[in-house]
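Colleague: Each structure below appears as structure tokens.
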Structure I
Amino acid sequence: MSFEYIQEIPGFEEIIAEMPIDDELRAVKRERDRRIADVLTGKSDRFLLIIGPCSAHHEGAVYEYVRRLARVQEKVQDKLVIIPRVYTNKPRTTGQGYKGLLHQPDPAKKPDIVKGVKALRTMHIRVIRESGLTAADEMLYPENYSYLADLLSYVAIGARSVENQQHRLTVSGLDVAAGMKNPTSGDISVMLNSVKAAQSPHVFGYHGWQVQTSGNPLVHTVLRGATDSQGKSIPNYHYEHLMNLAEVYLQSGLVNPAILVDTNHSNSDKQYAQQPRIAREVMGNRAYLPQLKRLVKGLMIESFLVEGAQGEDGTVFGQSITDPCLGWEESERLILDIADWV
């Protein structure tokens, strides 16, 4: 075999026992989960905003960012439910480069997944303490969700994972909101099939056990743009795209139909400065037609303290080392604008 076994990774029960949360944080998460669920089920007319850095690589910068988000959340609490984007796993198209906090707690050092598991749990716990906001993270590796199950209020399934059976079945056992992105091909039938699978009960293998899930009614769609056969980005946030998805979605019989739009990635061709323009168009289309206002329930935005991106050495505090992001000043203006547009 070509595998070299470096070190055994502790199970999630051991890590949670070593790094538990108290009743105060549990109560915060319960209330946050309820508010998010109320938006997705139509009990609340608030709007979801998942916003934050492309990858959470620096603890101090992430904590400063979420503290600022918390202050803005207070201003817009009647209109928005803000969910910090604290992504501790980073998918890499070619497998090269920084793979996230789980792999490298320190981007300048070699991978150490044992330290990484503890670092990602430390970060999510402190995010709640620092801001009172529970976060979103991407489920890149399904079994790793268990390390954060008592902390996350939102789970994103990426464009390259949405067709994977284990991702779909694992999400069917979650009791928090989960967004299924369209695949890189842009095929919305794949995305809707993923939602159907995750909303259904299943029996499968997980953490060495045969488990049974009840299905997750809070699973929904996320439009993130597509890539054609020539590698060119194709946006799918325009009025026609929203209407087409809405029509097919409502005919599907899926419960709690909801659409979120990712303003970056292939929707912006990774031109991060285009995100405010895209958000404005989506919100305008949402206001134009009651059907879209009912279905389009959130946006995803990549944002950090300093605009743009830098190398993986990470010398600039609060600037992304992966995809470029909006800076804080423009992000704050955009959040306030979105609250007005709701």
Structure II
Amino acid sequence: MLSGKTVLITGGTGSFGHAFVPLTLERYNPRKLIVYSRDEMKQWEMAKKFAGDPRLRFFIGDVRDRERMYRALDGVDYVVHAAATKIVPTAEYNPFECVKTNIVGAMNLIDACIDKGVQRVVALSTDKASSPVNLYGATKLASDKLFIAGNAYAGAHETRFAVVRYGNVMGSRGSVIPFFLSVRESGVVPITDERMTRFLISLEQGVELVWKAFEDMVGGEIYVKKIPSMKVTDLARVVAPAAQQEIIGIRPGEKLHEQMIGIEDSLSTYEYSDYYKILPTINGWGDDPERVKEGERVAEGFVYASDSNSEWMKDEDLQAWIDANQGRIGAI
């Protein structure tokens, strides 16, 4: 699929890029893999890890910069869109900047990919785009809609767009596991609400979902990985067993439970062995056999949320993951 192809990843120096780049280089041996991002220091640090690999290229640029996107996409076959303003409080206090990156940046990328003849584009989404309650989630919902509509917007061009959606990435910078690890020596772990639950997915699973989307997509699909849930209090107990848990209250824009598929999407959602697929309702694509393939439509009223999930992570499984990833947690 990606073998011998030129692949570009926006926001490629983030947590996802640090997993996607080495795994893709190893599995698919692309002709060229371009990391497109705006932080020169992060690129310099990342380049040192792959020194001497002729397949890797680094391209300074911003998804807000339409002309730069056109230059970067020259000769590119596949694109992974990981660039985003994603910290919820940052987005709330800087809404114009969040809109420029998450919405205008998506529009720039869609136009550039169509005009430069890119074959396939997979955009990363978030649980917060499902029934959003904060600006970050609202901008990512708008971004998802843009990428879905991009398949019709492309007209006679062959560029196709799909989206992958997942929840809390285990061990990524700024996420809950490294945070609990950083404060456990204080003896107190802050918990926003004792009822709170979260989905848990590894970076490797996120990368595999992108690969699956590239392989399976016709255009307009949203792929949702089946992953386990865990109560935040249980997660804290595993990470910091000796610490006291202090309830501090839910923060502005924070949900009690994560949701990746809302009830409104149930009429066009299909289930597969290890993922769900939300099909677009525009253009009659919601029941298109080419997109549905072997999927089974979920029951009307279906919701995929972290509190009603049928799969829950066991304490020993989380501890095993922490033990195996000690050197990576919070590092990227």
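None of the figures in this text is laboratory data; all of them are computed from the coordinates on show. This one's a predicted model, so the numbers in the text were calculated from it and none came from an experiment. Cβ atoms are built from the backbone, for glycine too; each structure is taken alone.
Colleague: Name the one structure among I, II that P(r) over Cα pairs in 20 Å bins from 0, in percent of 31, 60, 9, 0 was derived from.
Modeller: II
Colleague: Here percent of Cα pairs over 19 Å apart, for residues 207-278 alone was calculated and came to 49; which of the structures I, II was it taken from?
Modeller: Source structure: I.
Colleague: By the measure mean count of other Cβ atoms within 10 Å over residues 151-158, tell me the structure among I, II with the highest figure.
Modeller: When mean count of other Cβ atoms within 10 Å over residues 151-158 is calculated for I, II, structure I comes out on top.
Colleague: Computing helix-only ellipticity at 222 nm (-39500 (n - 2.57) for each DSSP H run of 4 or more, over all residues; to 500) gives -10000 for which of I, II?
Modeller: Considering all the candidates, the number was obtained from II.
Colleague: Say we calculate distance in nm of label points 7 Å out along Cα→Cβ at positions 7 and 95 for every structure; which of I, II gives the highest result?
Modeller: Answer by largest value of distance in nm of label points 7 Å out along Cα→Cβ at positions 7 and 95: II.
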